[in-house]
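Read-outs throughout are calculated quantities, based only on the coordinates presented, and are distinct from any laboratory measurement. Predicted, not measured: the structure shown is a model, and the values here were computed from it. Cβ atoms are built from the backbone, for glycine too; each structure is taken alone.
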Structure I
Amino acid sequence: MDERSERFLIERSLPGQRLDKVLAARYPAASRGTVQRLIEEGHILVNGRTAKPTHAPRAGEEITVNWPAPRPATAQAEAIPLEILLEDEDLLVLNKATGMVVHPAAGNEEHTLVNALLHHCQGRLSGIGGVARPGIVHRLDKETSGCLIVAKNDASHLALSAQFAERSTEKSYVAILCGQLPRDSGRQGEGREALTHYQVRERLLHSTLVDARLHTGRTHQIRVHFQHIGFPVAGDTTYGPNETKLLEERTGYHAPRVLLHAHKLAFVHPRTGDKQTVTAPWPADFQEAIDRLRPPE
């Protein structure tokens, strides 16, 4: 696979933003460290010239991204079962199992989604994500289940990454929250930087089942937002350990993980231009939580 280039214009000046941060947001599959390395190695140009990662993009500047040809993957293919929801020659959408790490990392180089994809796709994955995470366009936490899209070629990867950066994808989650939300609907966050809309789906024992729609994609955004209003996601020992413990004491139900599921993903197909909407069925442990927490009739 040869080097691939992409150009785009900065529409408005971003004096408070660094070039590496802007590009990391535009290409969610590439870590900020990867972007910094590409800038420092001269693969990313501003108006045809090399720049520093700290450069503040200005309106009218042309950014050129030269994605180097990927090195051979170091991760090994593994025959791990995958629940495929949609697949064609350009992409696939799968229902990621809870507990599955998306890409290899130090100390966790086996049994990841990338290992499974290398086997399933027999190497036909985009290389833009780098050798550690071929094909990966966006992320889900280890404990979060649900819809995750994977690109099989670089053209699809670039087009899908642009949709995530432009926030034109639609990402809907379901979550079980500790406590009873006082309002049936609402939103968290200000402006477009980090915004989550929620709607109560069902009121459970000392907990609430909600639909949550992400308008942005900040790290742990849903978990942080619900913690902020005092109703963290059940099972979240990072953002809601005390509330999770109290829920168990009140109901006798022990949440085995963060009870968050990426229920629906809508995007424009990079080749056909058709809108695709994919829904991931709830996993067994999520349904069991609802059954255990549902009030008796």
Structure II
Amino acid sequence: MKQVTILGLGIMGTSLGLALKQLKSPPRVIGNDIQYDAAQQASKLKSIDRIERDPTVAVSGSDLVVVATPVGATSELLQTIAAALPDGCVVTDIGSTKREIVKQAEACLPSTVGFIGGHPMTGPTSAGVDGPSASIYVGAVYCLTPTANTPPDAVKVVVSMVHEIGARPYFVDPSEHDGLVAGISHLPYLLSVALIKSIATEPGWREMSALAAGGFDTGTRLSASGAAMFADVLATNGDNVARHLDRLMEELRSLKLKLLNGDPGLRRDLEEAQQLRQQWDQQRRRDADQ
């Protein structure tokens, strides 16, 4: 790749630029963001080589265009840049849901460009960073959602980028992707929202807040994420999230009954949860070492 355009210079987009600029043969990176301050910050961090305020101009001459905007803005932006994309260009995105974005891309992008949906399973919370960092992507699972319409060459270009920034490609169908992330990404956010709302609105919150520490902090941390961003994500994946919510509420009702009835089965549930969490953590460590 000689030139890459990144549309959207939040933490993830700016971090991608930083990762690309660290390569042995870094591409020229053009940046665009509706918030000019964000673009200036990316430029100051040397994540991009040039700011271009017009997205249709920003994509000119690029081999790869990465749409790194919130899900709610991605479809409209794809329509905006469609006619300006150079022949042979590859387009991808990093949105948290894939069905609607892939559908929109295949409907509006010209046949002369290739599109493959993407979603790196990482971010400031999971990577433990407070701002843009090339390390966000290192070791991360990077979902790729090609369809029957995705040109093989487009897949090769994006897979190469994923490897170069230190992530691990994971191929998955767009609909399957949305079903999977509903349970392990979107549901935890709603749990965090429900926890802070249910506790922080109680009459005793003032006293409780003075005692709240690690457990409460961990459980509510996701609710501090961008509400507008998550509202867009949930709007594109409501059916899958609702299915997981139903299952969760069944589990909570079961725990409540056992708690009220002094059921010894409650301890077995706690032990099973502990074991399942340990098994997942061990498997995750093994996968990261491969």
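Observations on the structure shown:
- FRET efficiency 1/(1 + (r/R0)^6) of positions 93 and 181 (r between Cβ atoms, R0 = 25 Å, to 0.05) derived as 0.25 - corresponding label from I, II: I
- Structure responsible for -6500, with helix-only ellipticity at 222 nm (-39500 (n - 2.57) for each DSSP H run of 4 or more, over all residues; to 500) calculated and labels I, II on offer: I
- Origin of the derived value 16.5 (mean projected area of the Cα convex hull in nm²; candidates I, II): I
- For 26.0 (mean count of other Cβ atoms within 10 Å over residues 13-20, calculated) the corresponding structure among I, II: II
- Label whose coordinates, when distance in nm of label points 7 Å out along Cα→Cβ at positions 189 and 213 is calculated, return 1.3 (choices I, II): I
- In this comparison of I, II, the computed figure 2.7 for distance in nm of label points 7 Å out along Cα→Cβ at positions 21 and 229 is attributed to I.
- The greatest value of mean count of other Cβ atoms within 10 Å over residues 157-164 among structures I, II is that of I.
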